[in-house]
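What follows is a group of structures, each given as structure tokens.
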Structure 1
Amino acid sequence: MTATDLDPTQSQTLALRVAQICTELPTGAGVPALVAAIGNLLPEVRHALSRGGWHRLGGVVDADGARVAEHIGPWAESFSGGDVDELMARIDGQGYCATRLNGQTHYLVAATGPAAHDFIQIEVEELQEVLEHRLSESDWFPDSIADFVDPMDRPRLEPTPVGPPRLLFRRLLPVNALVESTDASPRLTRFLADWDRSSAGETSTFCEHWVLAIREYRDQEGDDHRSAKPVAIAAAQAPALPDGEVARGAQLANQIHGFDRALGYPFAWYFHMLTNPKVSHQLAEAVHADLMGAYDYLPVRDLKVLRDWYDRPYGA
């Protein structure tokens, strides 16, 4: 199976196989093993980025680390009948502890064509369950079941692992289908179009340098939607760009070209400016002013993109 061959049915089949791979890989298998296993189905796939720093509610374990409940919320409701007083009485002296799931998301991509939106994005979560806090303390009593399940200010335990890390399939996304759907935001569509008509799109594949952070939500009518925000793969290695006062002339030209060289593709500074709230839009305004004056340090196609931005600014 190749990435360019995938129709909706094949995408669904591939998603099911990736989910199965995640459950079948040995405990502690890392990203290289994951990529190799998926590569047997989709040869073009590669690891693009891993993002951590997030967590979810976990379950409940006893004082010996034995599993009491997989998910603390449903367990608390059923164990107490919705009565927090009853719940606290039943767990008193049991030594129960809540756990949390520390997570990171691995982004895998496979290009399907020449356009910026021509790629498949696969997201796999790596979850590590650790101890979070004790559920019964003499000086603490929750106000409600919700406060019990997710308290705001409980002292945390040492985050001792409860079990080995595990992989969990999150989603497989044909990005071209997202862009063509009603969920595609005008800003994302314009961002991808700017890539395609710039020197970045002429020399690089979009998914070599960017992934999409997907957020799923439900509107007031109960309909499910997705939003997507571009995330730079090499953001951590990117040199600083101005967040206020901006140089002009040769100094500015050297600064943006140095940024492009560090990131490995032309016009990188422009796309990072659009996605990084810490970078002032004065940067693009200063480059535009230079190029409308005595300077000429951007290719014509990039100047056209910049002029359009100047006439109608946006951020992604």
Structure 2
Amino acid sequence: MPTAPLNWETVSCPLCGETGDREFLRTTGDDNVEYRLGQCGECGMVYTNPRPDAASIAQFYPEDYAPYQPPTRIRSGAFRALRSRLGLRPEKGLTDRIPHRPGGVLMDYGCGSGWFAAQMRDRGWEAVGMDFSHHAADAARKNFGLKVIHGVLPHPTVPSGSMDAITLRAVLEHVHDPQQLLRAVYDALRPGGWVYASVPNLASWGYRAFGRSWFPLDPPRHLLHFTPTTLRRAVEGCGFEVEAMTTIGHTKWMGYSVDRAMRDQPRWWVKLSRIHLIRSAVTRWTRWTGQADDLAILARKPATAACTPVRAAA
């Protein structure tokens, strides 16, 4: 948790720019501080407001931040490659629908520990990671021998039209300006290139059930709180053509929400949800009904699109 002074800012809607919002929710972060979420009256986007500014937010991403840690069990590259050839791929989903061509370059933006980029490399991609954290970039290089760029998009070492696919797994909810990032992704992709993004789903059953105790709210790291409508608007607003959307269930996420609800609102059904079999069954049901906690989108840059470079920040 942060030790240096924080700079807080009150902002207009990060999606449409509308000024003012109505209070949507107040919830407590891991630092036991209460945070306010506002909702835009124009586009419906929900966002943490006020929030730490761009110069302060890194304080909430210490070296022991969970996504920077390698998986508990790291398989060898040969073992992962064998699993891939046999079709035993973890996280099957929309990323499997991205067509691969020989020499295709895929960037996992916000790569964290690097495990997903390593999986995509084992599937035949020329995979590269990018992360704004020095620690995460170093860890991904050490854990998996990946090429990793430290920084953010736009970046001077990533030319326009140089990528075939870019994945933004659990990224957009963390950024101050989602449109700037998506425009930079659009520019970095070749015409016909693909973007995959996943974010917590504010329209999920989990949020409706757990409310302020819902684990994926995670303030203040999560600055934005998407629904299918606002995620589609963000992606299409930057020129992408949406190919598919789906939701993904995570039993662990539900378990974390149950733990928080036991502290905040220990109702009978919350206590019952501590049973793993029940959590697992409910998680499967939410995915079957399109109400799971994780929202994923697959979109494509039009094949006829021209590249208009987005200037890297000074």
Structure 3
Amino acid sequence: MTTTLPTERPSLATIAHQLTSGGRGILAADESIPTMSQRLENEGIPASATARRDYRELLLTAPGLSDMISGIILSDETFGQHVADGRAFPEASRDLGVLPGIKVDTGTKPLPWQGGALITEGLDGLGARLQSYAERGAAFAKWRAVFDIRTITGYSARANGHVLARYAALCQRHGIVPIVEPDVLCTGDHDIDASKRASLVALTALFEQLDDASVDLSGIVLKPNFVTPSLEAAPAPAATVAATTYEVLRATVPAAVPGIAFLSGGHPTATVCAFLGALHAIAGRPWDVTFSFGRALVSAALHTWAGDPANVVAAQAALVANCGSAADAVR
């Protein structure tokens, strides 16, 4: 079954706004095959292409999902699979009122001579892949750059920013909205000031590179981390996290960017929703803010499902409850 695209695609700016406004967010369901297989096995579910498909179908078809979710990020495997009634995932997603997206990076490798800093790969052949994804219905794509506070340097930030900018320009050339994700990790024992410094370095380099690549900022979505202490350090109040995050964003993110969809970074669902709610409450923001969570939304659903069809309804209820908490934070 093939996907029938609309005769006129909405503008990139329209799609970016749709993804990040109206009290809805983006569901990240794009784990790689090894990562998703490990999560299945951790729940006692034998890993297979069928199990991965059934799990992603459970998420996508949860009743009422589109009330809280504007888009879903899929992996290449899922993007090419079909739901039980024979529709391709991108087609089923659009039919259910959720824009389909695709993760297009191929993971990280060490950046030579940079003390453990990483560079994200996947540019080879990306134009042809994006053309195929666009023809099959992709509305947006995602590329993640990873920064460890212990190894980030100006060079590693510029290198990853350059790659993100090349990816974003290619996406826009093919009519796909790029989600650009500079992820400053919460691993380590750092305090919030260290996270602030690293986030400033990463975001400054990113927007310099996007400008050099002539990327249309009105047609992107930024997916950054909240500025927080590490998961191992003493937590900071939500108000402090929101104020510090906003300070970093105001210093680095142009007003032309329509929306910012935050990653959860391994924080518990209630915690990261509190961060989001406090940031959303800040008056005078030039951009919409919302969520693009993965584990914070889906972990309970996976655990509840446990591979048993009899648990699908309960698992979907767990997903919808978490999505509702996140959506409530931006309404």
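Match the computed value 4.7 of distance in nm of label points 7 Å out along Cα→Cβ at positions 36 and 148 to one of the structures 1, 2, 3, and report its label. The read-out comes from structure 1. Which of the displayed structures (1, 2, 3) returns the greatest value of distance in nm of label points 7 Å out along Cα→Cβ at positions 156 and 292 on calculation? The structure with the largest value is 1. Source structure of the calculated read-out (helix-only ellipticity at 222 nm (-39500 (n - 2.57) for each DSSP H run of 4 or more, over all residues; to 500), -14000) within 1, 2, 3: 3.
Rule-based calculations on the coordinates, nothing more; no lab input. Since we're looking at a predicted model, the values are computed, not measured. Cβ atoms are built from the backbone, for glycine too; each structure is taken alone.
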